[in-house]
Structure P
Amino acid sequence: MNIKPAIWFPTVETNTGTDVFTERLVKGLNELGLQAEITWLPLRAEYAPWSVPVPKPPKWATITHVNTWMHPRFIPINIPVVATIHHAVHHPNAQSYKGFARSIYHSKWIAPIERRIMRSATKLIAVSHFSAQSARASLVDLPIEVIYNGVDTSVFTPPMFSHRPNERFRLLYIGSWAHRKGVDLLEPIMKLLDDSFELWYTGGKASSKDKQSMPSNMIDIGRLNSGAEVAKIMQLSDALCFPSRSEGHPQVVLEAMASGLPILATKGSAVEEILNHGKTGLLSGPEDTYGMAQHANTLKKDHTLRSSIAKSARSYAINTFSIQRMYEKYIKFYVKILSDI
C-alpha cells in the first residue's frame, strides 16, 4: 500500500536561517499538493526542553522532520523521523572562533543531543557535503544524504542595467556581525583598497568602537528583513565579500550567485564545494585579507572576467541550487522512506 507523504515539522523558533528554510520547504510542499505543517516551539525548548509541553503529532502526519538540535523529548516514536544537519559547528576549524561558554554548550549539551537524534532517526540529511563530513567525524558515523538548500531564482535575479562607470565599485557583506563570519576581516580588506571601492554591510551590531576605526567607505545598511530586500541590495552591488570562517551551508552565497553577483570568499568551509574558483567566484586562503583585496581589484579592472563569473554563477545556481530542485529532492526522499516501511 502506497502511503502519501504528509510531513510534520516540530521546530524551535530561533530566528535564524533554519526557520527560513523550514518555512520555505513547508510552503513549497503545500504548493505541490502535499500536506505539511510547522508546530513552532519557543526558543527555550533548545536549552530547557523540560519547561516546554510536548506537542502531539497531527493524526494525518506520516513523517516527522526535525533539525538535529531538537531535543529527543519532542520526537514521536511511532512515525518515521527525518533529521536535517544544518551546520558544521563541531568541525575543528570552528573551535577557535567560539567563546568558552559557546564551546562548552556545543560540546556538552548540543553534541549529545545530536548523537541521540542521529542514531534514532529513520534517515539523515545534511545541507552540504561539508556538514555531512563534519557530522560523521565529530558526532556519529552514519549514512547521510545531502540535499542543498534551494534559492528562489525568480526573486534573486541579475539587475536589468549595469552601474554607471563613474560609480564606486560596491562590495557587499550580508550576514550576522559575528567573528565566525569573518567580520573582523572586512576593515583590513577595505584599508587595502583605494577610495574607488565601498563596502555596504549588514548585521547592525558593529559597536561604536568598531566603527571609529572603520574607513569612511564602509557603510552600515542595517538589517534586511526579507528575501526581496536582500535581492534588491544585491542588484545594486558589484560583488559579494564573504570572508566567513565557518559555514555549513552559505545561503547568501547561493543568493548572490542567482543574482549574478561575483563572490569573494575564503576557503575552509562549505563555500568551497559551492564556488568554482575563477568560474563562479574567487577564493582566497583563510585570513588572507590581501588576497581578497587583490581579487576585488581584479574584478574591478577586468570587466570580461566579472561578466563571465556573473553569467556562470547565475547558470550554476539555476541548474544546481534552484528551490524547485530542492522540493523535488525532498519529495523523492519522503516517498522513498515510506516505500521502505
Structure Q
Amino acid sequence: MSRRPALDGLRAFAVLAVMAFHTSPAAHGGFLGVDVFFVISGYLITALLLREWTRTGRIDLRQFYLRRGLRLLPPLVFMLVITLPFAVTGMHYDLTINPLVAVLSVLLYVANWANVWVNEGTGIWTHTWSLSIEEQFYLIWPVVLIAVLVKRRKAPAFGLAALIVVVIITRWLSVQHSDTTLWVYYATTSHCDGLLLGSLMAVLLQNRETLVHRSETVAWVGVLGLAALFATSYIEAANTYHWRLPLAALLSAMVVHHLVTRTDGAMVRLLSLKPFVAVGMVSYGLYLYHFPVFMIIQHQGYPHLVQHSLEISVTVALTVFSWFLVEKPALRLKDRLAAGGRVVLPAPAGAVGEQIA
C-alpha cells in the first residue's frame, strides 16, 4: 500500500488542533483532533492487515507487533526519561498516583484506565490515554480479524458496524448516568468508535475502489463539518458525548475515504503540500512531547507571547531530535529485524481478495 502524502497533511491539521487545544482557550474544540487520528489509524492498520492477508493468505502477528513496538516505544521511552525529573519534582502535584504506577501505566499502554481510576492522575503524561486506546486496539483487533477471516473467509463488516453502534449507545448511556464526562472520554469501551469506523471503511474498501460517488464533494463537506465542530465543541459538554464525537469520526472518515481513493483533486493537492506532509510525518513526536512541555512551561508564569514561543520552540526541537536520533534508527532496526524469521497464522485455501487501494 503506497504512502499517501495527503494523509500526512490531514495528520498535521489534527495534531496542530490538539496542540492548540492544550495552550489556548480559543481552541476549545481542538481535542477532536484525536478522533481524526483514531479514524486514520483504524483505517491504515486494518488496510495493511487485509492487504497482507490478500497477498500472502496469512497475517504475521510477530512482525506486526514488532513493527508497532519499534515504531512507537522508543520515542515514548525517550519522552518518559526526559520528563520524569519534572514529574517527580516541580510538577509532582499534578501526578496524583504513584510515579512508578504512572510510568508503568504509560509503558504498558493502560494510561487511559489509570486516568479513569484516578481522574487525570498521570499528570504531565495524561495525553498518553489516546496512545493506550490505540495500542489496546492494535493488540486485540488483529487476533479477532484473523479468527474471523479463518472461519468466514471475509472481514466482519456487519460486526464492526454493530460494535460501533454499541460503543455510541454505551457512551450516551454512561453520560446520562454519570456526574462527570472525563472517565467516559478516557475509557476504551466508550471512545474507540473512531478506530472501529476507520477499520470498517478499510473492510468495505477491500474489494471496492470507492464507496461513494463525488467523493471530493463529500470530503469537503467533511472538512467543513469538522471545522464547525472544532469551533463549537467543548470537552466538558454532554452533547460532545451524545453526538459530537461520533459525528467527528464520521466526518473524518468522509475525508480519509477521499484521500485514500483519489490521487488528484484540490483537497489531495492541498494536503500534499510539503509543509503539511512534513508536520504530519512527525506528528507522533509532536503529540508525545507537546503536552509535558506545554504543562511545564505554563506553570512558570511567563507572559503569553513568551509562553507560546517557548512551547513551540521546545516542542519542535525535541520532535526533530527524536525523529533523527530516536525514531529513524528504530525504524531502520525494524527493517533489519523484519527480514528475520516469521511466525504466521495460515489462512484456509482459497482466501483471496483485491489489493487495498
Structure R
Amino acid sequence: MTPPTLPRARPIALPFVLSTLACATPALAYPVTVQSCDREVTFDAAPARAVSHDVNLTEMMLVLGLTDRMVGYTGISGWKTLDEEMRAGVAELPELAARYPSREVLVGADADFWFAGWNYGMRVGGEVTPDTLAPYGIAVYELTESCSHIMDRDQAAVDDLFTDIRNLATIFDVPDRAETLIDGWQAELAAVAATIPDGDPLRVFVYDSGEDTPFTAGRFAMPTAMIEAAGGRNIMDDVQSSWTRVAWEPVVERDPEVIIIVNYGEVTADEKIAFLRSNPAFAHIDAVVNDRFVVLEYVEATPGPRNIRGIRTLARAFHGQ
C-alpha cells in the first residue's frame, strides 16, 4: 500500500522463526496451481529467482525461509526504513528499485517470480502487471488484500494473510512451514480473543496520512480485520475501498473512541498526533479528548506476519490489558 501521490510459470522475528522451520518437508508434485485474485496461476517448478515488493510482502517470504530462492526486493527504501529484524533478513539481497520497479528492472534481474499487489508495486493499467510480465517468463502472485482493486471480494479478514502464506508455501514447495506459522498465529489470536470483554466494540479510526483529507483504511484493508480481532470496529468499514481518502466530516461525525496512527514516511507518528490534537475541528472527538492514540508500524498495519503482533497491541490499547 502506498499513498496516492504518488519461476517460470504458465498462463516478525525472523532469524529464530527461520531456524524453527528448517526441517525437511515432503515434496509437492508439480505442476501446482494457486488462485491469485481472479486468475489461476500454474507453476511447473518452484521459482528460483524470486522478487518481492514492499516490506510486508518481503517479510512473508522471509518467515517462510525463502531468501535462497530470491534475487532481490523492491519498493521499500523509497518510502520506509527497515528495522533491525528486516535488515538482518534481507542482508544478502539487493533492493532492485526503491519504489515501483519498471519492467526492465525485473527482466534485467532475470526474475522468474514477483510477489506484489495492486497499489503494492502494480497499478491497474500500468507498465508492470501480470499480463505485461508474462511474455518474459515472470509469474506474478498478487497480494490477496489488493484484489479488491480489480474484482469484487468480501471484507478484509485475517484469513487473507493465511491464504497468502499457504499459497506462497505451495508455490515454493514448503507447505509444512506455512502450517507451523499459521498454527502459532491462530493460537495467539485465540489468546487475544479470550481477553476481549463483552459489550459494544470500540469505535476506531485509522489515520495513515494527509491533512486536507485523511488517507485511511476502508472495508477491504487489513486494519479493518485487525480492529475487529482486537474488539473494535473501524468507523470506515462501510467505505467500499481498501486504502483510500475520505473527508474529515464523517470522521468527526462518527466520533472515534480510539485513533490508530500508521507510522512511516517523512511525517512521524508524533507529528500526526500533534496535528490531530491541535486542530480545533477535532477538539471534541472522543479519542482526542481522552488522548487515546495507538501507533502501528506500517509493517504491522499492512498484510504480513506482524499483523498478529499488531492485533495484540490494539487489544491492549482498546481494553487496557
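From which structure (P, Q, R) was distance in nm of label points 7 Å out along Cα→Cβ at positions 131 and 291 calculated, if the value obtained is 5.4? Show your work: numbers first, answer last.
Details: P: 2.5; Q: 0.9; R: 5.4.
It was calculated from structure R.
Assign the value 14.8, calculated as Kirkwood radius over Cα pairs in Å, for residues 91-186 alone, to the correct structure from P, Q, R. Attributed to the structure labelled R. Figure out for me which of the structures P, Q, R the number 37, 21, 13 belongs to, where semi-axes √(5λ) of the Cα gyration tensor in Å, for residues 75-242 alone was derived from the coordinates. Checking each candidate, the match is P.
The numbers here are math on the coordinates, done by the rules we state, and not lab data. Here the structure is a predicted model, which means the values were calculated and not measured. Cβ atoms are built from the backbone, for glycine too; each structure is taken alone.
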